[in-house]
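Asker: Pasting the structures here.
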Structure 1
Amino acid sequence: MRHWSACAAVWARAFVEAHAAWDRWPEQYQVGAQGLGHALGRTIRGLGDDCAAVLEAVRRRPVPEDDGSAEWGRALVFFEMVEWALDGTSAQQCLRKAAQVYLEEVFTMIANELAWGTAARVISLADARQRVPRDPRWRDAVAFVEAL
């Protein structure tokens, strides 16, 4: 149960942090809310017969073209997490994968903002690895995952 509780926390945080995506693509919100509800239900009841239908809806949702925006990335990461929960992945694997993709997305989002903030130029991975950890959003995301 501890692993499922931690998964639920990551899913909920990712869903809320994707709010700009839900505003931009309301049809994604509906599928996401349904997926989140069923993923949370799995933590208590296990995989129900209806999980397959919701998983299919998540996989078949209309995906907007990747425009490089933070909201697009956040929504994609959220759906990736929910898919694992609905396809029968174990609690430990769901948690490990969700924490990893969540932190990778936060890192990417901050690195992209740093690149655009420095005269719209590409920054190296080495530069990003040096600068991203100083950002309070990164420290907050790491503290959140470590607390799980």
Structure 2
Amino acid sequence: MRLELAPSRWLAAGIVLTHLAAAASVYTVLPGWTGALLAAALLALGAAAAWGRALLRSGASVRAIELGAAPPVFELASGERLAAEVAGRRYVTRYVVALPLGRPLSRTLLVTADMLGREEFRRLRLWALWNRLPGVAAKQLIAR
């Protein structure tokens, strides 16, 4: 099964707002040009993270996930396809799935509900919990 990821404006906004709060905190504690410089660096870091992780604009952004094979295959925006193991401990909620990826990606892929269709996100959540895709029993296929 192939899951095509769409950009998430909500995740991008969350990343930027979090970095904005961190920048404001730094500037409050460290006023002056050094605090302003550090705050600006934090904002730039937030913009870069939102650009690559949430808006999927970087060449290293994961644009598609292919499940079913072991290990799963991740397609990057650059067109490169990489197979990577997913760690056993995964974070799954109604709105977010976090997949810790092994080498060669070595990062955590955060997929929000607005990055996939409703049914696709449900399947990803089931796969993340049980490490297998939902299927139809053989008796149900014969009965149809």
Structure 3
Amino acid sequence: MPQIQNAKLAINHIKEKSLSECAVTCRIRFFPDELELIQKLPQMKFNLKCELWGAEDGEPLKLKDDKLWVFDSVLSFPDSTPTEYENARFFVVLGDNKLNEDTGFKPQDEIYGKLILTHKLFQKVERKTNVVTDYF
């Protein structure tokens, strides 16, 4: 089963414009079984999608994490040069209102990325990034 490694979220908060540049990066490691399948059946793609989530931070009324954003692009593997390690990057500029998910006494927001790798023949692989904390 492939691995999602080095999953990272970086948010550049441009407070004077109420905008945030959000970048999620990772590296995918394909093992020999997956590489063999990729080489023999390149039309059978692995698809990687990415979402931004607001972390549950202990607020009494908040029962679960909130999905805040789904990136439009879906990355597909293999590309024209399949290798054991593939790098992936998702980027978007969002208004602060998209990342502002906390209410009440804790206005600070905790945001993380979730990467989801799917394939018709293999089990789904998910990985969370680090959490970025800020006031959006």
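None of the figures in this text is laboratory data; all of them are computed from the coordinates on show. Only a predicted model underlies this, so the values are computations on that prediction, with no experimental measurement involved. Cβ atoms are built from the backbone, for glycine too; each structure is taken alone.
Asker: When helix-only ellipticity at 222 nm (-39500 (n - 2.57) for each DSSP H run of 4 or more, over all residues; to 500) is calculated, the result is -25500; to which of the structures 1, 2, 3 does this value belong? Each step should come with its number before you reach the end.
Answerer: Details: 1: -25500; 2: -13000; 3: -2500.
Answer by label: 1.
Asker: Next question, about the same structure. Out of 1, 2, 3, which has the highest value for distance in nm of label points 7 Å out along Cα→Cβ at positions 53 and 77? Present the calculation step by step, with values, prior to reporting the outcome.
Answerer: Working: 1: 3.2; 2: 1.5; 3: 2.0.
Between 1, 2, 3, the highest calculated value is found for 1.
Asker: Still on this structure: Comparing relative contact order in percent (Cα under 8 Å, 6 or more apart) across structures 1, 2, 3, which is largest? Mind showing how you got there, number by number?
Answerer: Numbers: 1: 27; 2: 19; 3: 32.
The structure with the largest value is 3.
Asker: Can I ask one more? Upon calculation of Rg and Dmax of the Cα atoms in Å, for residues 13-92 alone from the atomic coordinates, which of the structures 1, 2, 3 produces 12.3, 37?
Answerer: Numbers: 1: 12.3, 37; 2: 17.4, 54; 3: 17.3, 52.
This figure was derived from 1.
Asker: Out of 1, 2, 3, which one gives 1.29 for Cα Rg over 2.2 N^0.38 Å as computed from the coordinates?
Answerer: Details: 1: 1.09; 2: 1.29; 3: 1.19.
The value was obtained from structure 2.
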